[in-house]
Structure P
Amino acid sequence: METMIEVKNLSKSYHQIPAVRGVSFAVKPGEVFGLLGPNGAGKTTTIECILGTKAPDGGTVSVMGMDPKRDRKRLFEQVGVQFQEAACQDKITVKELCKVTQSLYKTSVEPLVLLEQFGLSEKYGSRVSELSGGQRQRLFIVLALIPDPKVVFLDELTTGLDAKARRDVWKCISALKGNGLTVLLTSHFMDEVEALCDRISILKSGCIVYSGTVDDAVAASPHEKFEDAYLWYTEEEMNDESL
C-alpha cells in the first residue's frame, strides 16, 4: 500500500462558513505526519472527516483503502485515536480503563504488555487521577494502541507537560514509528515537530499553505529556524517595527 491516509480536495463548511477548503495530502506507511496550524485553521475538522465522525461537503478521504463513512466500523478496528480532551471518571483505575477499552474490540493487545513498554506497569492498580501529567499522556497512548492499530491519531499530546515528560512522550512516539506504525499528529510545539515528523502540512484559514519536510519548509521561507518559518507561513509573526 503506497498510502495509509489519502485526502483529496476536502472541503467542509459550518453554516456556510468554510472550515476546510480544498485540502489534499497523503500519509505514507510507517511515517510520522504532522498536521499543523493555528487554532481555527481546520485541523480538527480535517481529522474528524478522516475518521468519519464528520461528513465532508466535498472531496474524498481514504484510510487504508477504506471509506471512513461507509467502512467506519471496520476502520475503527484498525486505528487508534487519542484526543487532547481525553477524560475519564475520577475513581477509575488504570486496570479498569484498559479493560473497558479492550472490551470494545474483537482483537486487542494485552494492556499489561503495553503498560510495561511505556513504563506504567507499576501503575496498573492506581487511579488515573493519581497519575502525573506525563504518565496520563503515556496512558492515553497505551489506550490508543490496545486495538493493535495500523494507524494512530495523536492530538496535542504534550500540552501542559514539563520538559522531561514531553521527552518521555517523544520517545513513545518514536517507538511507535520504530514498530512500523503510521502516526498522524497535531502539535503547537515546533521543536516537537522537528524531532518527530517525517513530513508536515501547514493549514491556514482552512487551506494548506505548505506540504513537505521541515527542512524544505525552512529552505522555502526567508528564515533559518523552523519556528520562525512556521509563523511566516501562517502569518502569525508579530510586527516588531514599533519596538
Structure Q
Amino acid sequence: MNPVLRPDRGGKVRADAPISLQQARNLQLAVQGLLKVPRARATRARALAAIQRMRLLQIDTIHVVARSPYLVLFSRLGDYRNEWLEQLLARGSIFECWAHEACFAPIGDFALHAAQRAQREGHWAHKKAARAQREQRLGMDRVLAHIRQHGAVRSSDFERERPAGQGAGWWGWKEEKRWLEALFARGELMIARRENFQRVYDLSERVLARAGGDVAIYPLAPDVAERDIVLGAVRALGIAQAR
C-alpha cells in the first residue's frame, strides 16, 4: 500500500512506512469496535459511546433478522436491549438527520450537520423538500401550526386519504407525510422519538431544548463544518482514500 501521511507536532506532513493490507483492515476494524469480541456488559451508555465512535448509524427499515441499526449495535455491544436506541433518541442524546442517507448521529454533532444542510441540496430528500417548499408551502405551514398548537405528531395522526390514483406502496405517501418529511429535511422539524419505529415529529426548538447543554446550536461556517466532518469521518473509519 502507499505510505501513510500524517502531520508531526510541527504541522509538517511526513510519510510513514507503508502498511500492509492486513494492517489496514485491522486498523479499520479496531476503530469501528469490531476487531475484538465485546467482553464488557452492554449498557445504554456503551450503546451511545458506540454511536459516538461511528459518528453515524444508518437507519434502514428493511430487515430479515432485525432492522439494520439494531444489528450494527449488536455487532459492537453483544446482547443489548433494542429499546435503548429509542430511549437515546427520546432523551436527546442522539438525533436523526439526512447525511448520505437517513442516520442517527450524536447530538454533539448537530451544529456540523445543520451547517452542511445547504451542501446536501442535491440529495433526493432535500430536492423533494425544496419542491414542496416552492409548491406546497401553505400545507406545510398548516402542519407546522398544528404541531405548534397540539404537540408532536406521527404521520398516522392525519387520516386524509391519498390522492386519487396514487398507490399504497412505500413512497405512496399522503400529503401530510410529505410535508412532515419536507419540514424535517429543511430543519424546521426534528424527530422527537420513535413509536414502533414510526417517526414522531416535533418543532426543532423543542427537541433541542430537551437535549439541554449537550447540543451546540451555534452556527458554523460551511467550510469549518466540512473540515470537521471529514476529520471526524477519518477518525471513525480509521483509514480512507486521500480524496
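Computed from the coordinates by the stated procedures, all read-outs in this text should not be read as laboratory data. A quick note: this is a predicted structure, and the numbers were derived from the prediction, not measured. Cβ atoms are built from the backbone, for glycine too; each structure is taken alone.
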statement: From the coordinates of one of P, Q, FRET efficiency 1/(1 + (r/R0)^6) of positions 33 and 113 (r between Cβ atoms, R0 = 25 Å, to 0.05) came out at 0.45; that one is structure P
task: Using the calculated result -9500 for helix-only ellipticity at 222 nm (-39500 (n - 2.57) for each DSSP H run of 4 or more, over all residues; to 500), pick out the matching structure from P, Q.
output: P
- prompt: Given that percent of Cα pairs over 19 Å apart, for residues 105-152 alone, derived from a single structure, equals 50, which label among P, Q identifies that structure?
  reply: Q
message: Say we calculate FRET efficiency 1/(1 + (r/R0)^6) of positions 41 and 145 (r between Cβ atoms, R0 = 35 Å, to 0.05) for every structure; which of P, Q gives the highest result?
response: P
message: When distance in nm of label points 7 Å out along Cα→Cβ at positions 209 and 233 is computed for each of P, Q, which one produces 3.5?
response: Q
query: Out of P, Q, which one gives 65 for percent of Cα pairs over 11 Å apart, for residues 57-96 alone as computed from the coordinates?
result: Q
- request: Compute Kirkwood radius over Cα pairs in Å for each of P, Q and report the one that scores greatest.
  value: Q
